[in-house]
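Once you scroll down, you'll see the structures, which are given as structure tokens.
What follows draws every value from the coordinates through simple rules; no lab data is involved. Note that the coordinates shown come from a computational prediction; the quantities given were computed from them, not determined experimentally. Cβ atoms are built from the backbone, for glycine too; each structure is taken alone.
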Structure 1
Amino acid sequence: MAHDAELDRLKVAQEQAFGRKQNAYNAVQSAWQIRSSAHDAMDRAYYDKQIAHKIMDDAWQSYQFVRQHNGPRIDGLNNAQEDAFQNMKHYFDSASNAYDARDGASARYYADQGHYYKQVAQNCVIERRQLVQEIRDARERHEATRPAFERAKANFDRARNEFVQAKAEHLRLQEEFKRAKVAFDEAVSAFKKRLEAVRASAKKVAVQGRLEGRWYSKYRSDDGKIHVLLDKNGNPTNKYPHIHVIHDEYGGEVRVVLSADPSHHPKVEKLPGNASGNQVNAAIERMMSELRGY
């Protein structure tokens, strides 16, 4: 098969397209790994955010429970303190009046009642402070959970953004790979089409050469190579013994083989793939003299 510059160009283009396709495929695989890792990180961040939110929500529910439970009692204590204060004031005033009237027994009784209601008022204040402090403590516990939730939420938002970017990049590279694959398939098709045309032309030339009586011709193609079988008179044959000429263009050589039978090939001569027709014909002539000895 004669050298064809366009076929060589198409072969190079096919190899380059294959390289671009492989590079695009590798990039897609790498992007998928990044996307998968980003997705896993986003899932973990979402779980952490949900846990932090539950802790904060539980603290909020606890705060609401304490506030709702203690609120009415605080209101009641406010009223009870006011009542006790008014009773205390009333009895201390009565004790003062009784003391001025030199009624010692009544003064003592009223004073004792005044001290009693004073203690009641103080007890209300003490209990109210405890209840208010319980509400404050519950609110502080809730507020203490907020920073952890805010951090978890920020981490999730960041992880989600990274996943969205990784997904977009992976999809972009997938499209690039699809385009590279289409370009490679087109390059393969163009190369095969040209190769078939070159082989058809070579076969035509070879048949014409045989008809003209030239020694060397290439007219049959199988297994990607050009073969011709010649008998001792230089005519095409399919019987043994014969000379088997194999033109392997892309293997880079021409082999001229003396085949005595299917398992016995006593002599082989190899020529470079770019050998001229005269060089090949000369090798066939040398092998022909060997064939006549069988």
Structure 2
Amino acid sequence: MTSKLPLTKRIFIIAVAVVIALNLYTLMVAYPQTYTPSPGINSSGTILAKDFSAYYIGAWRLWNDPSHIYTFGALNDGEPVILPHPEAYKYLPSFLLVVSPFLSLSYQRALTAFDIVQFLLLPIMAYFLYEILNGKSLAVIFVVIVIALLLPFPTQQWGFSPSYYWQWGEGQAKVFLTFLLLLSFYLGSRGKPALSAVAFAFGFFDPRFGLLATPLFIMYNRQNLKLATASLIGSLLLSNAMLLYPGTASSFVTMIFASAVTTPLYYYSLIPFLTLLALIIVNYKGLIAAFSYRKTFAGLPDEKAQQTQN
């Protein structure tokens, strides 16, 4: 005889379904925006292709012209034509490995597929949050999930969320970034530091949020931090080995100082930023305990430190 889910869990699942449904509506409102070259939320007013164009062209250049991954604008090197011209790529090369399978589709179809894939990650993200916040009140968990999956601020033009409207409309990657970081925390909480580190390394493609997430990575991997750290360093080096290609590292550094450091937190950037901030606030006691633990047992063998803690 199959036992039924507790009432609180059933209510929670229904509530999450409602949040995702509201996000689906926002995706539908934003869909026409994916076809319209515009300045978007770029304050400069420059007419550009969507942000996804940077990933798409960057992935093509990764395999065909890697020294120009960070070159702004179109090149006459046989790359796909995206009008009026593609956005500039501003992340670590590792993310281009993730985008590469979308090159099998035309640019516009790839953008739509990228949005759909990210939308399908939302219920998985809700599950990760439910699991890593185990022990917190259901209300707290739900608030964090609403922040991560919707960031509601209903408007007439942007659906239920400006952040998600521009996330979908621009073909942005902030949902995928948030998913990778949450996956890392989930794996760390399950005692799988090596896999947690691999997920975190790929989620580090935008270093701003990787640095913000680092205390949480340490907290969720505190029992196996040496292995997690070694795996993280190895994963970062391997997944970004393309920086060793002649001209790639120098153009990466140039891009950082020319544009990346001045890029503001646009609406879609609030998705990972506020999700991580909420997790830090909710887990502040655990973070304090994790760092106190590392300081107290610095220099002790891991087995002895664990025995003392137990």
Requested in this report: State the single structure among 1, 2 that was used to calculate helix-only ellipticity at 222 nm (-39500 (n - 2.57) for each DSSP H run of 4 or more, over all residues; to 500), giving -28500.
Outcome: 1
Report summary line: Matching 3.3 (distance in nm of label points 7 Å out along Cα→Cβ at positions 127 and 255, computed) against labels 1, 2 points to structure 2
Requested in this report: Figure out for me which of the structures 1, 2 the number 23.5 belongs to, where mean count of other Cβ atoms within 10 Å over residues 47-54 was derived from the coordinates.
Outcome: 2
Requested in this report: Identify the structure, out of 1, 2, from whose coordinates Rg/Rh (Cα atoms, Kirkwood Rh) was calculated to give 1.76.
Outcome: 1
Requested in this report: Tell me which of 1, 2 gives 0.00 when you compute FRET efficiency 1/(1 + (r/R0)^6) of positions 95 and 175 (r between Cβ atoms, R0 = 25 Å, to 0.05).
Outcome: 1
Report summary line: Working back from 0.65 (FRET efficiency 1/(1 + (r/R0)^6) of positions 143 and 231 (r between Cβ atoms, R0 = 35 Å, to 0.05), computed), options 1, 2, answer is structure 2
Report summary line: Comparing distance in nm of label points 7 Å out along Cα→Cβ at positions 23 and 279 across structures 1, 2, the largest value goes to 1
